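*Asks:* Please find the structures below.
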Structure P
């Protein structure tokens, strides 16, 4: 008499595998935190036809063409080392220079690119513009830039919130990112 080898029943193994696969697909979260954290403005009110008029001296213009060449306030700039300081000087002018911004509340940094501008260049310039504001906020709060950013990340803590608000109190971050022109690749 030949002995049969014992087998494990596997008829429902495919069903179990399918259920496990479905469970893990449904319960798994995928972090999608890549990208720029830029707050978009609310959609315009279709009933409101107000036209905003700004004086040219209150706008700090930065333009980048399809070759990633930079134009700041109408002048070519090949080295980015002085850009942040120029932005800070513009924002903090407070009417001292009659050709620059009247006050931090009226100062706007305008950033316009071309369709062919590289993403790397766009992010590089945007980081400099935001960094200028963060430097101002840190100085106003009396802390280092790193400490101010850490406070901004922990707004649930009352002391961090106080540092954050003290820095931003008189300097609204007003960055205008214009729609790219259609020139370029």
Structure Q
């Protein structure tokens, strides 16, 4: 199977990140690594920020694909952590750079889009204002992001399964319990 140009650029970015921090990476570095032209890069991404954003979004979406329900959220969370660990160099490099806020924002958006589906499913049959469902999804999205970034900051030493299991103990039944408190 042939890689898309975007995938080739991501692979090149990952290789360049083995040699230098992301704040020092240039478009020229990336295209030289994969033998593409600068114009090819700019046909797909407006700048390195967009490439980093696209990379984070693709990895997160792959991890959370088909797990937007209450019974499977732990698998998605675990898969996301495994993808982050498999991409340790790019994640560490991005986490310790000016791109961190961008990466966090886009991972948050994707996690939120999955959690809101879980919340909506859990709210079936309840009369709960959308603002309350949005708040619950926002709260848990922030919690998951904080856990992920704390784990990254600590060098990804802890076992992802243990983190997911501990989170599961805390979250068990909480979506439904919060929704019932907000129900009219």
Structure R
């Protein structure tokens, strides 16, 4: 994780290591002299894909999110492997989660998901004119249960998405036109 050069890291201790992230306890000193003792989630970053069919609909996934106790319809997304290029990760995740591919990619947005306690940088890509991969079997993670949902811009905006990445992509792609 990159840190501002004026911030002095006094100590960093790995508290817990999980498959997706690490939890660290860090003590630091700000330029003013203020000392902070923080527990943070160290995350390698993630990608999300606003995958748009040639008819304008988005390819989304519906999945259970236990942290919020509900099923959400959201952009296909996934974690970036350490040192992996975000676009390569996005291309992989789109095909694994949905069985679609695209030759037309652009970066739509990049943001910190929860910077108060997590280092995750989310990169959202727009994949245009996505096409189904013929004969390919989706290679979902073993703990994923995904349902493919195709949604028009108006349908997406009528019932606003409940997760940040999907809401942001919907606003950037379709919000101004409504």
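Computed from the coordinates by the stated procedures, all read-outs in this text should not be read as laboratory data. Predicted model, so just to flag it, every value in this text is computed and none were measured. Cβ atoms are built from the backbone, for glycine too; each structure is taken alone.
*Asks:* If helix-only ellipticity at 222 nm (-39500 (n - 2.57) for each DSSP H run of 4 or more, over all residues; to 500) is computed to be -11500, which of P, Q, R is the source?
*Replies:* That value comes from structure P.
*Asks:* Here Cα extents along the principal axes in Å was calculated and came to 109, 49, 45; which of the structures P, Q, R was it taken from?
*Replies:* P
*Asks:* Still on this model: Looking at distance in nm of label points 7 Å out along Cα→Cβ at positions 27 and 51, point out which structure of P, Q, R has the largest value.
*Replies:* Numbers: P: 6.1; Q: 1.0; R: 4.8.
Top value of distance in nm of label points 7 Å out along Cα→Cβ at positions 27 and 51, among P, Q, R, belongs to structure P.
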